[in-house]
Structure 1
Amino acid sequence: MLSESVQDYLKAIYSLRHENERATTNALAARLNVTAASVTGMLKKLAELKLVLYEPYQGATLTPAGEKIALEVIRHHRLIELYLTEAMGYSWDQVHAEADRLEHAISEEFEDRISTLLGHPTVDPHGDPIPTKDGEIATSSRDTLDTVAEGSRVRIERVRDEDPALLREVADLGLTPQTVVTIGSRKDGASLTVYLADGQSRCISARIARNIFIIDAP
């Protein structure tokens, strides 16, 4: 049984690589709130376990075995998030921290029962894809709302989930996953106007726009 710390590292490496960032010592230290020395020691241990490929100053990548474990932890996390919102009445800004605490504790049987209860869902409350039991995961967009040209019509696919305050703000604006918006004008690169399907406008900050991932809407 791998420790929670090992699982957290594998998940962090996967997340950084998914975001097109290198899983360097400093990036992992910032993501996991640990020292760079601790990261170096753990990466050496993970390399010995053949869960990562690690070269000093080049960052770490997951081996197939490491990726399988990372996706299993992510599956637990996202199923728990959805269960908390659907069955227990949590709001979407409350579930990330709870899922971080619970993702290591549930058994495979518990995971299966949650999935069955929820109808074998494919996305979590924030729009992120839930890996399958077999360790497959659907591709997701890396295009953010702040990069879209004026006049474009897009659908919100997912919202970054680490910041509860940001999630509350996004919900108040009505910009949750599956919402279709048309891009309006920009103001000095600091804010962006979008229009909802009913014609209502929303002025959002660049910070929010950077954390909303979109796909083209027909």
Structure 2
Amino acid sequence: MVIALGTFRGRLCAIDTSSTIATVALWENGIVVLEREREASHSYGETLLPLIDEVVREAGWSPRSIERWGVGLGPGSFTGVRIALATVKGIALSTGSSVVGVSGFDSLALTADGDPSAQVIEAYRNEVFLRILEDGVSDSPRIVSYGDARTLLDALAEAHEDFVCVGEACSRLGLTRARTLWKKPSDVPRAGQIAHLASIHPPANLDLIEPLYIRPPDITVPKGT
């Protein structure tokens, strides 16, 4: 987890399209003032900008009044993360606003009510994206099979009484010992949590903000491997 460096008090818009839903949240002076979501699946390009426009208009804001943007970096949908990041970078370049990138793991960790915890994100193909958080320090995110994740998480739950697994993918692992949180808002990364983290983390150079893929995009993997 990145250490918080202070709370941003201006207007902030956060978005995430790393899962099958697009979420947008507006944040001002320390609170989420409006949050909306919409099923997106494979239509992120058609869904995201209208949803942002709808939320900003409903709040009576203008795009240029937003001083900072928070964007979910994944892991998750390759297309969704690319579209979200490209959208935010384009808006920031045109309006002069700043941008903070937030991993889906950090977003989910906010909804866990314990430490140590595991953040578990669906990777499909009977695999999950997994990160373990213990004593405020996270290990390297990885991709593991359902079976390996089940063995690891149940073992951690046996070793730590307060261990909790958070994320929708937990419901598919058949865990027998680990306590799980996988219903909204602890199911997938959401804009409300991303807004909170974007308000306390410093903005980054646009050129240095990159998606958190973990698994290489299919198009980059040679056929037959």
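When Cα extents along the principal axes in Å is computed for each of 1, 2, the one that comes out at 50, 43, 29 is 2.
Taking relative contact order in percent (Cα under 8 Å, 6 or more apart) as the criterion, the highest value among 1, 2 goes to 2.
19.2 is what came out when mean count of other Cβ atoms within 10 Å over residues 84-91 was calculated for one structure; which of 1, 2 is it? The correct label is 2.
Tell me which structure, out of 1, 2, gives 0.60 once FRET efficiency 1/(1 + (r/R0)^6) of positions 92 and 148 (r between Cβ atoms, R0 = 41 Å, to 0.05) is calculated. The structure behind it is 2.
Given that mean count of other Cβ atoms within 10 Å over residues 12-19, derived from a single structure, equals 28.6, which label among 1, 2 identifies that structure? Clearly, the read-out refers to 2. State the single structure among 1, 2 that was used to calculate helix-only ellipticity at 222 nm (-39500 (n - 2.57) for each DSSP H run of 4 or more, over all residues; to 500), giving -9000. It must be structure 2, since only it matches.
We did not get these values from a lab; they are worked out from the coordinates using the rules stated. Since the model is a prediction, treat every value here as computed from it, not as a measurement. Cβ atoms are built from the backbone, for glycine too; each structure is taken alone.
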